Structure formats: structure tokens, C-alpha cells
1. Where does the value 23, 55, 22, 1 come from, among P, Q, R, when P(r) over Cα pairs in 10 Å bins from 0, in percent, for residues 97-152 alone is the thing being computed?
2. Given a computed value of 17.5, 53 for Rg and Dmax of the Cα atoms in Å, for residues 41-120 alone, which structure among P, Q, R does it belong to?
3. Of the structures labelled P, Q, R, one was used to calculate helix-only ellipticity at 222 nm (-39500 (n - 2.57) for each DSSP H run of 4 or more, over all residues; to 500), giving -14000. Name it.
4. Comparing distance in nm of label points 7 Å out along Cα→Cβ at positions 177 and 201 across P, Q, R, which structure shows the greatest value?
5. Out of P, Q, R, which has the highest value for distance in nm of label points 7 Å out along Cα→Cβ at positions 33 and 193?
Structure P
Amino acid sequence: MSGFLYGVALQWKLDLRSKTMLLTCYAVPLLFFAVMGGIFTSVMPDSRETLIQSMTVFSVAMGALIGLPPSLVEIYRSDVKNAYQANGVPLSLGLFLTNISAFVHLLIMSFILYVIAPVAFDAKIPAHPGTYFAGLITLIAVSLSIASVIGLAAKSTANTSMISIMLFLPSTMLSGIMFPNNMLPKAFVMAGKLFPATWGYAFLTESTFIWNNLWPLLVIFVIAALLCAFLMKRIETRQ
């Protein structure tokens, strides 16, 4: 129990001093929302129908893929790892706590968008909030699982940033939040289906539960979870 409490306290301190988490989970998504929300609704008035969903997908992708990996690198590629070991804290706890912390931040940010988008841009509120938030929780969890793979596999912050951006850009550009998928070449549409943002956006914009939008997210999550388990085992053996 003491090891767990130490891990929680340490993660809290890391979150407080993490400018990356602040920028990627709150500042950048809110700025993007303020600018692009105005552009979308002015150029394409119909975008109000899916503005909450598109801005939320962008925020989740940004916060997860770019915000989480540096936190994991800070733990497992620095003296923080030694602090965990010295205080008898399982190394896997760092992965668990960073994911929980990022999950809460992204959920808060998504709720902020859900509340202010109708006020700021007359965005349409999802017809079935239960289905919407179930899809949102799933999307956040899957996005964080992929981000965890990046953070555990990367050997340095520079590598982490490069890999994160390489996944973030196509994840958002090919997901359908910028422009309809029917405007993209077929090869790009197929490539977009490799990213959870595409399936998450489809899930969030549907008025009812559709299994075909959920099972790809579950497959991606299982694969990412297995990779995380493998990478964590490798980190532990390097003690």
C-alpha cells in the first residue's frame, strides 16, 4: 500500500510540472476549437451537426498520442524509474497511473467541448448522450493504449515526438473530422481505418450503437495491450 501511495504522489507531482500535458490536453485543443470551430461553421454551416464529435476526436488524439508518451519516457528512461525501484513500487504502476491521469484529463477536456460548443457555435448536442459517452470512453482508452506503446518503446524524447507526430497527423487528417472521407482517394480511406480516430469519429456521430464501429477499436486495444505487456516485461528485465 505504501508503494502504491508513493506512486500516486509521484505521478501527481509529475502531472503538476508537465507542460506537455497542459498544452496537449487543454491549451492546444481549446485553441484549435476556437479557431477551427469558427471556420468550420462559417464555411460549412452543416458542420454544426458534428462539430462536438470532430473537435473531441482531435482533442483525444492530440492529448493521447502527443501528451502521454513523454510522461512514460520521463518515468522509464530517467531517474524516476530508480525512484520507483528504491521505494518498492512496481514499474507497471507508472504505466497504470499515467494512463489514468491522462484518461481523466481527456475526459474533462471532452466534457468542456461538449458544454461550450453549443454555446459558442450553436453546435448540435448528440441525440443519445449515453451512446456518445460510451464511444468517447472507448476512444480515449484505445488512443491511450497506442500512446502507451509509443512511450514504452521509444528510447528518448526526440524519438517519442517524431513517432507521435507521424501517427497524430494521419490519424486526424484521414479520420473524417477535417473533410468527408468520400473526398479522399480510396487508398487514404483504407489507411485511415488503421487509426482509432476514424472508428471513434464514426462511433460518436452515429445516433445508435453500431457494432461495426466498435469491434475495430477493441481489436486495436487488444493488440496495443499485448504490446504494452511485452514492452513492460522487457523494461522490468533490464532492472
Structure Q
Amino acid sequence: MPIKAILTDIEGTTSAVSFVFDVLFPYAAKHLPEFVRAHAEDPEVAKQLGAVRLDSGEPEADVERVIEILQQWIAEDRKATPLKALQGMIWKQGYEAGELKGHVYPDAVSALKAWHEQGYDLYVYSSGSIQAQQLIFGCSEAGDLTPLFRGYFDTTSGPKREAQSYRHISEAIGCPASNILFLSDIVEELDAAKEAGMQTCGLAREGGELRGHATVSSFADIGPTSV
């Protein structure tokens, strides 16, 4: 089936995993306590703190206890939606202050721009919040790349290793799954997308093969018309 839309992961795909784990996560962990204490009464922050209390089964937890829970989730690398949302808010401050610049591989920048010009609809699906995704691309080392994308999806669409998540995204995009190409460096995510009917291509930047899927080491090797 002809590809009409391209859905891409971020970590390890468009961007270095090291940027997320060595730059973004430590930055959020360092600033989280002071951020939560300073903004606990802000409506959007309060909403996420309430979600933390609900998810942790501690509805009466005070702000300091919520901070402890969040720090534990960070240590566990838990893909919790309220944590991701709060991290996104902290990163926003860092990007706006010029302390952070989003990393996007040059080959990804070139390919995304070319695909956009060729008329492909581009979307992002990452475990990071939609806000965090927009910040990486909006404040990237290559400038503002957000005009290239039609939409963003995060864990509110479902876990990345479950086929139903990709069915939800296909419906949201309004495009048959068979006309969507999904890019990722994680074989379980590619498997889930394939089960949902999407076409797939794996990114193995250090070489190797993602079993059961076409695999490349660079965006320059991806041809949407021939995958």
C-alpha cells in the first residue's frame, strides 16, 4: 500500500538516547522539587499532582510526599503520564531560558524536511509528553522544526508496545494503518505497529537488525516509496 503518513519515535530514532537520558532526565530530576513546590497551586500542575496521588493510591499525600513519589518514579524510569507532563513543564522552562537545545540527528532533519516537501503527513509518537516532543523539535539545534509535523501522540494514546495504541493513532490521523509508516529503534514497538497494520522501518544507528522489520542505520536510507 502507498505510504501517505509517517509516524516517528524520538528516542534513538530522530534523536540520541543520550540526550534524553544524560541531559533531559537529569535536568528535570534536579529541578522537579523546586518546580513542584513553587507551582503546586497552578491549575495544570495541581491536576498532574492529583493524578500522581490517584495513580499511587495515596489520595491524601501532601506535596512533599508527592515529590518523593515522583522521584521514585524517575528512579524506576516509570512511563507515568503525570510524571511525563511535569517533566515537560520543567523542560519548557529550561528551553525558554536557553539552558536546553533539542538534539535531532542531521540525517533526520534532512529527511523530515524532504518528506514534508514531498507531501507526506508527518506525526510523532513518543513516551515523552506531547509538550516535551514539541519542545525538542521546536527548540532544536537545527531551529524550529514543528512546522513539519501535523500532530503528536504520547502515552495518552496507549502504551507504545500495544497494537491498540497504533489503531487509535490511525483513527486519530484519519488514515488507514496500511498507509502509515512507523519508525522506531525498538522491535517491540515495531511489532505492535505491524500488528495494527502499519508498515514499519527500524532504526539501528549502531548497526544490526531489528528482527522482522526493514532496518536502516540512517534516515538517509529510508525511502517511503520503497519500504
Structure R
Amino acid sequence: MSGCATTLLVIAKAPIAGFAKTRLTPPLTSREAAQVAAASLLDTLDSVLRSDVAHRVVAFTGDLAAAESSSEIARALRHFEVIPQRGIDFGARLANAHADAGRLGAPVLQIGMDTPQLGPDVLSAAAAELAADDAALLGPADDGGWWALGLPTPQPARVLASVPMSTDRTGELTREALQHCGCRVRSLPRFSDVDTYADAQRVAAESDGRFAAIMHELARPGLVLR
């Protein structure tokens, strides 16, 4: 075991055309949106691999063989413990992923694949904060959701099954649900995640990895965003 005593958990799905980042279409095609998702996932995995944590886990869903950049993603995943996502909806899958990752015996810091601009410094600092206290951590996103959830034990993650996901109140409702079950909740820094093309442009401007490169390649000159 190396790094601080935290498990860094990534919730990910195969970047398949028509399955990943569908809100980027239009202006992107379905395949282009999947290429953006693949770049975001790869940048995220790279940052996690360079983070100072004890365990690295990916809860994965979808057919990797059908994904964009499938070979590169498969190579990166060899450095992680990969577990299947379980549950009938996203909230249930999040709760189950926390339970599964929690079996490693360390606090779990969970992120998604929508914040490729986050480097290992941000992730390592959040992991260290989680390991040092018994409070839950919630990283708010600009759209009202959250980009990270840190839990000292997996039991409070059960509340996620009853929290509406992908709304402008998801972050607020998640905090309230955690507090209702007795958790102290501390805030991490706020970041943008990638849902829309406008989001992707903003995040690419803050990035210098694969995500920024593919967004530059697929840029739509003259596109007016509303």
C-alpha cells in the first residue's frame, strides 16, 4: 500500500457513440461526442494514477470493445481494480460502487469522468483531507451537481439512491440527505464538469491534455452558444 489511506473511485462508462456524452450532440456527431468522452476518461485516469492515494478503483459499465480509444483505455485500466456498476439507476449504482470500493477498508473519494481538468494535486489534496477527518466531503459543480463525494464509510452512500441526479439541485439535495443521516459535510473547491458543448469549451480552456486537444480538433468555428 502506498499514498494516503484513501481509495480513489472513478465512476465511468464506455465512451460509445450514442451512449456517452449525448448532450454534446449537436453540434458534435455521436462519434465525436464519444471521442470527447474517451479523452475525458483517459485524462481522468491519468490524474488518478498520479495521485497520492492507497487504492485506485474504477466502477465501469458498457462494452469497452465498442468504445472509442478502447485499446488505450484498456491499457490504462490495467493499473486499477475494475468493478462492475450495479443498480437499476444512477443513484443506486453510485451507492453500490461506494459499498464495493469500501471493502478495501479505506475512506472512499468518488469522482466521475467529467472533470478532466483536475490534476493529481487537486485529487491528492481531497484524498488527504478525507483521510484526516471523519467528515464527508462534497465537491460542488457549477451546474448545481457535484464532482466529488468523499465518505469515511460506505453506509451513508445509501442516501444517493433517493437523490434526484442530473438536476440543478442535486448537490444541495445530496448535502441535505447526508446531513439528515448524521454526516458532517465539508466542501471541496467548486469546478465545472462537462455536460454540454459550452461546458466542454470552458473545461478545455482550463486543460492541456487529451481533452483539450480533441476539443481543439473538433472546434466548430462561428458556433454561437445560447
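Coordinate-derived values only; no laboratory data. Keep in mind that what you see is a predicted model, and the values were worked out from it rather than measured. Cβ atoms are built from the backbone, for glycine too; each structure is taken alone.
1. Answer by label: R.
2. Details: P: 17.7, 57; Q: 17.5, 53; R: 12.6, 34.
Derived from the structure labelled Q.
3. On the way: P: -25000; Q: -14000; R: -11000.
Matching structure: Q.
4. Details: P: 0.8; Q: 2.1; R: 3.3.
With respect to distance in nm of label points 7 Å out along Cα→Cβ at positions 177 and 201, the highest-scoring structure among P, Q, R is R.
5. Values: P: 3.2; Q: 3.9; R: 1.7.
Between P, Q, R, the highest calculated value is found for Q.
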